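I've put the structures underneath this note.
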Structure I
Amino acid sequence: MNTTATMLAHMAPSRNTTPEQLARLIDVHLGELREELPNWTLAPSPVAGRGVFATRPIAAGELIFRERALVVGPTARKGSQLNTCVCCHRLLSAKQFLCPHHCTLPVCGDCADSEAHQNECKHFQRWLPKDLSQECQDAVIAGTATATTTATATAADSTPADVVNPLSLRILTAVRVFYLSKEQRALVDAMQANAERGYRQEIIKAAQCFRKFPTTDKPFMDQLFRVVGVLNTNAFEAPCRVDGHESLLRGLFPLTAIMNHECTPNASHYFENGRLAVVRAARDIPQGGEITTTYTKILWSNLTRNIFLKMTKYFACNCDRCNDNTENGTYLSALFCREQGCKGLVIPVQTKTLQPDWRCLSCENVFPHAKMARYQDFALNTINNRINTCSVQDMIHFINEFCPRFCPPSNYVLIEAKLNVIWRMTRLGAEEYTPEEYAHKDRYREEILAILHKLGAGECTLKKLITEEIQ
């Protein structure tokens, strides 16, 4: 495909896909991973549009389906290591890691001439990417750098550092969609795409990384806008580990994405090396029951989950958990009362608004949302700053000695801090820890398991991760 017109001709617009056509496209996509008699089917959903439903009773822990990613690419998130090969995801050298064919994508020597990289490489070359290396070196010296580099040249080392613009890197996944097969492309086109103005800005900013980006080609830009919308609406961030280097991939798993949201879902998914989604029942699911997943973190508070859903998925959840301001007695939203002399728990009064009043369960004083939001932000920023800067030992001391002064042990932000300690001690376990530190880790794990049990989360992925049933 040497021209934009050829790329557009390759597409198969099918946004009016019937349920039967969608089911066939999903079957083709699953290939040999599709069971002969699957325990699920696609059907209209009372929750939203279409969903996945059980064709027979499914027991907790039972496999529902496995699915390979239709397309993957780098997330290019802030703080991620951009010197990671876009094809095999190995960590590259800190300085010279861009493709030798001048597409300006980070790629290893083995992948630079591979079939997997060939189309996108030629594609980026046709758009004439700007060489940011010298520009960014000058900007770093001037203090105005905007692109990202993993190393900066110094006076002692005059070798220029390769520079990657995360905006052009992020659009790579969308470009890869154009090179899918006709049926794969039809499946992408059949998926929901939220029309968010910010998505168009994402494309415009990426276009500024190239000298000949086809911004005046309206059919191409409209289609690219839709593809970016599909990815931003449906793609998952999936962890991938290669040679000890872990990165997050942006993967489109269409069947997993079709599952509708529930804040404490009856199914749970996890990813194997960034390219395979595995979906299992978290609880028993009756025949005909809708199989649900969660679009948020399961231990976020009601208010945090619904702000995230409103901002990113454009809907408000109305599940049982969202209508219970105690969240099954877990009090994940709870903060300490601000009334002098009272140490009671304060929780949101209303469940149908993003700016609720808060009431103390002890003195029954009511506080405006603005006041409690400032308090929650203080707790969030204080704990997150520690997570980003502290050693495990310091984090344990902070959780045990300082957090009880301003944050109830049930608050979701403190739960996130405890999870951080568990992850670091489990997954990054090169360091030696004392028996006392392991005892704290075990206590945090039991506290979190108790919360998951209260929520009715069943055999969810988080439970399996912190009990080390899956890696």
Structure II
Amino acid sequence: MRWDALCKPKSAGGIGFKKLHAFNLAMLGKQSWKLMTKPNSLVAQIFKARYYSRTSFAGATLGHNPSYAWRSIMAAKQVVIEGSRIRIGDGEQTFIGKDPWLPDSECGFINTLLSEQVKSAPIPLSNRSNADSWYWMHEAKRVYTVRSSYKMLVPCLDIPSSSIWNRLWRLEVPSKVKHFMWRALTDILPTTENLIKKYVEVPPACPICHASSESICHILLQCPFARTCWMTSSIGFFGDGSNLLLWLEALFNRYSLEQTQLAVMICWSLWQNRNAMVWRGKTSGVQQLLNSAGHFLFQWQFVRKHQFLFSQPSPIGNVIRDSNGAFVAARCCSIPERFSARDAEALGVREALSWIKQLQLSNVTIEMDCLNVYNALVNNLSGPSSFSLIIEDCCALSNSIRYVSFSFIRRSANSAAHSVAQAGNSLSGHGEWRAVPPPFLIADLVGSSS
């Protein structure tokens, strides 16, 4: 299949690939747009001093001995100019016959023959108006985007009246099955007919029935084995099977979504059965093929609806120091489930308060580097969310301990607790150290004390 056909949108029978040259120009146009709309930026001033010191970016040329960057930017300059127009302010920077200032989607330049004096004259409107500015024609916000530029370079093809392509891509079947159906509808599967067209020497007969030449319509609809499969299934056989696109369109219009998805899975199973016969000399029975198609679809949809999330545990680290900053104790543990950073920080505070209560300590200041958790604890946040429930637990624990206060510190000042939490990742259970700090924590303790 030609690359141009693959670059068609999915709704038009393509696969939605980008045309690389046009997409590259659209991305380079972003740099041209910045040079044109932000002339006071450092990069724009450097390029202006080197390549267009006596004019604006719109009037710049390639120049002598250009760099690779400038050559690339200039390749996209014309694209940006064609899709842009000038919003007239005071009119001092816009020339009547040289700049695209007409709000015309086809051409912003004046095509009428003008004298050189008029052509090079500015357009004075009002001294109190703002300066002239550029805007992008193909975007509602009037700002250049790569997407709108690419659409301008590659006009959208007319979408067929039939919505069969959109309905195909929206089916809840495995992606490989949808791509198989796309390949079948565009007739690029390696059937014997297509292989012979490519001058591949293969037997032309169908490997299943050996009675007719193998085309995609034959292997999926017209082959006696395929007909038997369709007649045995809940879908049934309809039409003459001479046009796969019309058959699929009738399938969408006649049957429910669940039956259509099953029919597509049967098509895929028929092709897999054909491949098994070609490469391994084995074939499935009718009932076995139908059961396999239905079972595979059921398993795939079940997993999609009941996704099992395998997540890493959330590590928690606490460090206790006395009023002089000397090490007292440290503890690390991990929570089996994965939580957000905010919830994990709140759980860490709750674990610290539980540990402090267990050690029967008083006059304690809890330091943390999460401002959201600190504000929630200070303001006694309550509500139905899981985060609010954790905060309520923390407040209840703090009320059961004598003289507990909360303090917000920078993350860099809380490096000791983070080092202990990281150690919790490598421990199967939890670790606790008293009086003597672990070796990995000494550097953090020395750094924080200094």
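Looking across I, II, the calculation of helix-only ellipticity at 222 nm (-39500 (n - 2.57) for each DSSP H run of 4 or more, over all residues; to 500) that yields -14500 traces back to II. Comparison across structures I, II (criterion: FRET efficiency 1/(1 + (r/R0)^6) of positions 265 and 345 (r between Cβ atoms, R0 = 35 Å, to 0.05)) gives the highest value for I. Quick check on the output: 0.05 is FRET efficiency 1/(1 + (r/R0)^6) of positions 305 and 409 (r between Cβ atoms, R0 = 25 Å, to 0.05), derived from one of I, II. Which one produced it? Here the read-out was taken from II. Taking relative contact order in percent (Cα under 8 Å, 6 or more apart) from the coordinates of each of I, II, which one would give 15? Matching structure: I. Out of I, II, which one gives 0.05 for FRET efficiency 1/(1 + (r/R0)^6) of positions 281 and 329 (r between Cβ atoms, R0 = 41 Å, to 0.05) as computed from the coordinates? The correct label is II.
One of I, II was used to compute distance in nm of label points 7 Å out along Cα→Cβ at positions 169 and 185, and the result was 1.0. Which label is that? Going label by label, the one that fits is II.
Compute volume of the Cα convex hull per residue in Å³ for each of I, II and report the one that scores greatest.
Biggest value here belongs to II.
Readers should treat all values here as calculations from the given coordinates under stated rules, not as data from a laboratory. What you see is a predicted model, and the numbers here were worked out from it, not measured in a lab. Cβ atoms are built from the backbone, for glycine too; each structure is taken alone.
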